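Values quoted throughout were computed directly from the atomic coordinates according to the rules given, and no laboratory measurement underlies them. None of these values were measured; they are calculated from a predicted model. Cβ atoms are built from the backbone, for glycine too; each structure is taken alone.
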Structure 1
Amino acid sequence: MIHLSNIPRQHGAQVLFRDAGFQILPGTRNGLVGPNGAGKTTVFRLITGEEHPDAGDIICAKKTVIGYFSQDVGDMAGRSALAEVMAASARTMQLGDEIKAMETAMCVPMSDDAMADLLARYGDAQEEFEHRGGYDLESRAQAVLTGLGIGPDAYERPVETFSGGWKMRIALAKILTINPDVLLLDEPTNHLDVESIIWLEEWLASEFKGALLMTSHDRDFMNRIVSRIIEVAAGTITTYGGNYDFYLQEREIRREQLLASHRRQQEMLAKEEEFIARFAARASHAAQVQSRVKKIDKIERIEIPAEQRTIRFEFTEPPRSGDDVVKVSDLGKVWSLPEGGEKSVFGGVSGLVRRGEKVAVVGVNGAGKSTFLKIIAGEAEATTGSVSIGANVNIGYFSQHAMEVLDARKNVFETVQDALPQASIGVIRNLCAAFLFSGDSVEKRIDKLSGGEKSRVVLATMLARPLNLLILDEPTNHLDIQSREVLLAALQSFAGTVLLVSHDRHFLRSLVNRIFEIDHGEMRTYEGDYNYYLHKSGRVS
């Protein structure tokens with residue numbers, strides 16, 4: 001369907017890959033992985049034609065419809081949510097209009113040749129219209145919107161009234177509704193809650209018949225969807241059969257084999273070079289020396305690609321808090337609406353968080369999870385009820401808002417130094433390096449950082465302080481899978497208390513031992529891990 005071969009690509013002095021190639025075959029489910037900056041987005045843009053290769057070939061079958069979802073949703077205004085989604089299928093709607101016009105024209109007398117020509121065009125238009133799913137376009141658009149959490153009551157709501165995260169859902173719905181032959185998804189789960197992620201998994205498995213190429217930092221999502229991994233790393237593209245977990249195992253096996261081959265080659269070269277050095281000055285060995293020089297000149301040297309760098313850090317031993325860390329009693333929150341009136345987020349919420357527990361707060365988008373964390377962290381006030389923080393509790397609060405309030409004029413070093421005013425330059429540089437800011441990168445200004453880099457800066461400033469209660473609102477949102485795994489390991493070994501919101505099911509399954517579920521304004525407590533919660537609540541994941 002799509003075939004890339006012998007593709008070199010570089011941006012300025014940075015070489016992304018040399019003579020790279022892979023295929024996307026009909027119906028295949030492919031995961032695109034690699035470190036940030038390796039060229040994953042470039043692969044998408046090469047396939048869509050937004051970028052062109054420096055050489056090589058990109059072959060795409062005729063009439064192939066490609067749908068590309070990226071994190072750049074563009075401007076949305078002037079339409080309802082449903083109309084915006086359907087507008088993405090402009091060609092399909094145009095075909096529908098053409099078919100109606102041709103059906104009207106058939107009622108008018110014309111010559112046999114003209115009728116034959118009209119019928120031929122009518123047949124072609126009908127075939128393409130059906131291929132694009134034109135006959136059920138509106139119902140498909142409604143089903144996709146509902147699956148992504150935008151129900152019938154919001155179909156006619158103007159798109160400009162939706163927040164950025166919900167606009168991302170509308171943008172995703174547009175691409176899914178197109179019903180493309182090849183679906184390119186760049187981090188489709190970033191702004192979805194667990195329910196919407198599960199719906200998307202099921203839709204891709206049962207409804208979508210085309211080929212898929214996607215990136216995702218959600219390990220569970222990757223494992224459940226893809227059966228083939230395409231890795232962009234170290235200047236090349238490598239294909240692995242299997243899901244993400246298989247890829248990790250196979251990559252390690254291949255690396256061990258490469259290291260063994262490299263070691264054998266180095267041993268052989270050392271012997272040859274030793275012979276050359278020993279006998280280079282002897283005329284009696286001149287022929288042998290020249291032969292061996294030619295031999296080693298022809299050998300293709302095995303190169304060991306640099307290992308991908310990930311965050312490496314550990315939390316310092318926190319001071320001991322009291323046994324009761326957080327107690328909430330009849331907690332309630334009501335928001336005042338801009339257009340007047342009020343909206344109750346939750347009410348009558350009571351619960352206790354004990355020392356050493358790792359508690360997940362779960363619920364659908366809009367249930368009030370982030371608001372609940374804000375109130376406990378002291379970032380928002382409750383409308384009713386109370387929050388009691390236990391003895392000797394030092395709170396660290398991470399949220400996407402914390403990233404937004406970083407001082408854009410300061411650089412990474414200065415930001416971390418503000419959190420550690422008494423520390424030496426060496427200590428600060430070591431902490432920055434643990435979060436992948438080494439060398440000149442510590443001088444990067446905050447306003448020049450990506451979302452993932454800003455997340456790492458905020459986590460670094462939290463690490464600098466002696467905290468024993470971490471309140472984390474979507475801490476993994478901008479981190480890649482490898483960085484999530486390191487953060488997970490650190491939180492697993494953290495001796496303090498953790499209260500968090502996350503839609504990463506692998507993260508939740510591997511970390512938490514207690515669940516607070518906010519549902520329809522009330523909170524239920526599950527005295528067990530995430531799998532226990534799924535079983536007891538009757539949910540599927």
Structure 2
Amino acid sequence: MLRLTDLKLPLDHPADALAAAILKRLHIEAAALTGYTVAKRSYDARKRGAILLIYALDIETPLEAELLRRHADDPHVQPTPDASYRLVARAPANLPLRPLVIGTGPCGLFAGLLLAQMGFRPIVLERGKAVRERTADTWDLWRRRNLHPESNVQFGEGGAGTFSDGKLYSQIRDPQHLGRKVLTEFVKAGAPEEILYVSKPHIGTFRLVTMVENMRATIESLGGEIRFSQRVDDLAVETGADGMRHVRGVTLASGEQLRADHVVLAGGHSARDTFAMLHARGVYLEAKPFSVGFRIEHPQSIIDRARFGPQAGHPLLGAADYKLVHHCKGDHPGRGRSVYSFCMCPGGTVVAATSEPGRVVTNGMSQYSRNERNANAAIVVGIDPSDFTPFDSSGSPLAGIALQRALESHAYLLGGGDYSAPAQLLGDFLAGRASHEFGDVQPSYQPGVTLGSLESALPDYAIAAIREALPAFERQVRGYAMHDAILTGVETRTSSPVRIKRDDSLQSLNTRGLYPAGEGAGYAGGILSAAVDGIRIAEAVALDIVSFR
């Protein structure tokens with residue numbers, strides 16, 4: 001087939017306009033167009049009064065070779081790329097040791113799925129509960145302030161992405177089209193087929209629950225095993241005859257030991273006890289940059305009007321999103337810092353995302369419909385290991401965790417000590433005064449917020465940087481700096497504070513057979529990129545097992 005890209009049509013074009021545009025663009029007669037499918041659809045909203053749809057199309061025509069010659073210099077007329085996925089290996093008939101996968105977030109699920117599809121019958125270990133039990137435990141915190149430390153937004157089947165907007169797009173380089181494999185498997189598991197072609201696909205929490213269950217059933221049907229409430233507390237490592245450190249298995253919290261020569265570590269960015277255990281076992285870790293900040297909420301209608309103008313509410317556009325960045329230049333402690341929006345959730349809610357008692361953490365979530373009243377996003381400031389020293393001066397690779405815990409514990413106290421979160425109106429935050437009553441924006445965070453001042457919720461440089469950035473964001477999204485917008489603290493789990501370094505074989509830098517993977521290991525940032533990393537890790541494990549034999 002032939003891939004035609006950058007074909008632009010008005011937002012409300014009639015159904016037959018697409019075929020007519022193809023004929024005109026390729027200069028062919030109708031008889032030469034035997035069919036077409038939409039490979040991607042996005043929009044250009046830079047002119048709010050004249051929003052355009054932008055298509056990439058796969059064209060079926062007997063004139064393919066001739067058209068490619070005729071348009072040889074046109075980058076928008078190319079052969080359709082082969083995005084089909086092919087398994088890289090098959091498990092041997094005799095497999096004495098099954099590979100272990102730790103974690104059932106997107107990375108662990110796809111590592112387990114691919115290993116199962118290749119016949120390796122993986123054992124997948126999850127410290128939390130199955131997704132529906134986990135959902136009930138998560139709601140117990142939101143509704144009744146009861147935290148379940150092993151079953152919450154961070155821990156349990158599906159990972160942290162289950163309670164999010166379910167975004168399925170990424171900026172990673174993907175020359176092998178592994179992202180297409182991810183989306184295809186999601187559709188098989190129950191996702192809407194539109195995720196295969198819309199430019200910013202999303203699913204939402206309720207649909208993710210069913211999809212995760214279906215993927216689990218597929219893994220089990222292929223001989224894999226998924227075990228819940230199985231926290232890994234220790235790693236068996238020995239020095240081999242080659243003088244190298246080799247993983248030999250794991251010990252569970254129950255005391256059970258599982259023998260394995262291949263362990264995929266996809267525990268997520270909040271498995272702080274796992275990071276500590278790995279550090280104690282001599283696995284190479286290093287501190288890495290991440291970001292901290294607040295969640296901000298506006299009426300979704302303000303964001304829609306600012307982005308789409310008179311076309312706001314159009315069904316093909318849906319709820320508007322935004323992506324904002326500001327580089328601070330003012331004479332204050334935040335000078336030189338970058339402030340940016342992160343994990344923007346149109347028509348969503350702010351949720352309690354802690355996994356440890358006595359701490360408050362925020363995150364954002366949307367359903368597929370994205371029809372809640374408020375838009376929310378994290379507004380965060382980049383920090384690096386040099387900022388960790390006031391919280392842990394030892395130089396430990398776990399120093400970023402100490403910073404996170406300090407901020408989360410302080411937020412718990414500012415919120416009143418009952419898992420309420422501290423909050424402040426944007427106008428009061430900019431003016432440096434405490435808030436005492438809400439305006440037009442009602443916060444969505446459950447179990448509730450405590451109004452006051454966020455002045456002490458973050459380090460001085462972060463407060464100063466956010467104060468400079470918010471008025472700058474107003475210049476990009478009209479209404480953004482409205483007085484009544486709500487800031488809720490704190491957002492600390494933006495990415496892993498640790499990187500578990502790996503080599504070109506995707507194994508730990510100093511421990512053979514250990515495969516650090518996904519967001520927790522510092523190699524992904526979101527559902528799609530984590531899932532893609534899970535595929536790459538599964539391929540590496542499979543090839544190593546086959547070559548070893």
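Computing relative contact order in percent (Cα under 8 Å, 6 or more apart) for each of 1, 2, which one ends up highest?
On the way: 1: 14; 2: 18.
For this comparison of relative contact order in percent (Cα under 8 Å, 6 or more apart), the top structure is 2.
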Problem - Value 44, 43, 19, calculated as semi-axes √(5λ) of the Cα gyration tensor in Å, assigned to which of 1, 2 - result: 1
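A value of -12500 was computed for helix-only ellipticity at 222 nm (-39500 (n - 2.57) for each DSSP H run of 4 or more, over all residues; to 500); which of 1, 2 is the source structure? Present the calculation step by step, with values, prior to reporting the outcome.
Values: 1: -12500; 2: -8500.
Here the read-out was taken from 1.
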Fill in the blank from the handout: With Rg/Rh (Cα atoms, Kirkwood Rh), for residues 188-387 alone computed for every candidate in 1, 2, 1.26 is reproduced by structure 1
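Match the computed value 2.7 of distance in nm of label points 7 Å out along Cα→Cβ at positions 220 and 356 to one of the structures 1, 2, and report its label. Please list the in-between numbers first.
Numbers: 1: 2.7; 2: 3.4.
Matching structure: 1.
Can you spot which of 1, 2 the value 3.7 was calculated from, given it is distance in nm of label points 7 Å out along Cα→Cβ at positions 252 and 444? The partial results should precede the final answer.
Working: 1: 2.9; 2: 3.7.
It must be structure 2, since only it matches.
Comparing mean count of other Cβ atoms within 10 Å over residues 372-379 across 1, 2, which structure shows the greatest value? Walk me through the numbers before you get to the answer.
Values: 1: 20.8; 2: 24.5.
Comparing 1, 2, the top value of mean count of other Cβ atoms within 10 Å over residues 372-379 belongs to 2.
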